[in-house]
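Take a look at the structures listed below.
Since every read-out is calculated from the coordinates, none of them should be taken as a lab result. It should be emphasised that the depicted structure is a prediction, and the values quoted were computed from it without experimental measurement. Cβ atoms are built from the backbone, for glycine too; each structure is taken alone.
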Structure 1
Amino acid sequence: MFLDTVLEWFQVSREVARFKRKEEQLVKERYHKNSRFYSMDRALKRAYRFKNPYTISRKFWAEHIYGETPLTSLELIGEKLKLSPSEHFVDLGAGRGRGVFFMHERFGCTATGVERVPIFIANAKQIQNLEALNGVQFIEADLLDAVLDPKDPMWQGSVFYVAWTCFSEELIERLTERFEALPEGVRVITISGPLLSPYYTCIECFTVPFPWGNGSVFIQQKLR
């Protein structure tokens, strides 16, 4: 039994490593042609060369598993959304901010990253300043304690993205309450499970690749 568990873990680890190698190769081929994004991506890698983001995050989110949405999957989501420069994309739980930089560069939209871990925010802001990015911002905030203030930049988006695969029921319920207070027409993208609210309708559901397998993507829009 123990040996079977070890072998299964080893196989899963190999599959995850293989996925990540393939993903990074695609990132180089597709997205590093954009010199500014390439510069930002290199800066991110340098910032965490000796500081593993998975280890850092455990100090703040011991009950959650840190993960990042693959850029190729974010591109698929952005294309489904038909993101345009007039949109404001907000990543709730942005981690290092790689996805925020990518969505801004790939689709030209304003992009905001909200994250609890201070070092993630500090490093992302440093890169933002070095690249003189005007359409990107990062906000340090705990999603569980965040109060919905219409004037707060973190709630002024037109598209909200939250990968709540490993979120607690309490956090999902809190976020749902805040989403219900957003203006009509706002779109909320959730991963692994839908936004269960009478104020939203699911306009599309599809799957995209993650290191752990295919993840369900739900695009929901505020009705009233």
Structure 2
Amino acid sequence: MQQNEVSIYYLAVMSLIIFSSSALCSDKSFQVKREMKSGNTKWTSMFDIDISKREILIHMKISLLPTPTVNRVLLEKNILSWGDAIDSVWNKYFFVIIEGEKIPIIFKIKFTHFKPHHRVVIHSAGWAPNQHNWYINMPPKVVAHEIGHMLGAYDEYRGGALSYKKPVIDTSSIMGSKLSASQAYPRHLALLEHELVNYFENNQLKVVRVTGISI
């Protein structure tokens, strides 16, 4: 191979390396919105993805709309416990594996009225909750479960909104029916993984869970 051919080859290889690595280094934000369905049950999954070199941020804003009979002081206390439960279930465990790199997924879920992705009515009495209706003193794990739906997860208990492609029954899952269950798994983030695969144009990309890792 001649010297000029070597130089051209070297430049071509370097261009490929820079191109393949640029996906990891690029900064971009975009919104994900998907209409979900299971039988007669329908709901909307929506959140923003903020991609940077160091992490993938998932932003979700939820507007809580209390009915007139709701005790506002109690609601503020509930918001704190609900936020802690959301963080303990969804944060500190998930990474994206792409091109041999492990990028942490950070969930930033806020209760705010500013440009919300979701609106939830807060009731004073307990009843069967769903994505749009919660109640005062609702168990924090139930709130974390509803966040799963907002992220695109299906139920994993009999009689629930199961995936029609791959229905799962799992009593250990946050998407199951047991309040003692608290585990979120990569399958619950299938919608996020799908969007990232399309963004990076990389079918080998995977969302993985690393138990016990704090980030």
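When relative contact order in percent (Cα under 8 Å, 6 or more apart) is calculated, the result is 20; to which of the structures 1, 2 does this value belong? Matching structure: 2. Here the criterion is mean count of other Cβ atoms within 10 Å over residues 90-97, and among 1, 2 the highest value is seen for 1.
When P(r) over Cα pairs in 5 Å bins from 0, in percent is computed across structures 1, 2, the figure 1, 6, 13, 17, 17, 15, 10, 6, 4, 3, 2, 2, 1, 1, 0, 0, 0 traces back to 2. Source structure of the calculated read-out (helix-only ellipticity at 222 nm (-39500 (n - 2.57) for each DSSP H run of 4 or more, over all residues; to 500), -13500) within 1, 2: 1.
Can you say which of 1, 2 returns 32 when percent of Cα pairs over 21 Å apart, for residues 74-177 alone is computed? Computing percent of Cα pairs over 21 Å apart, for residues 74-177 alone on every structure in 1, 2 gives 32 only for 1.
If you line up 1, 2 by mean count of other Cβ atoms within 10 Å over residues 130-137, the top spot, with the largest value, goes to 2.
Given a value of 0.55 for FRET efficiency 1/(1 + (r/R0)^6) of positions 50 and 82 (r between Cβ atoms, R0 = 41 Å, to 0.05), point me to the structure among 1, 2 it was derived from. Of the structures listed, the value fits 1.
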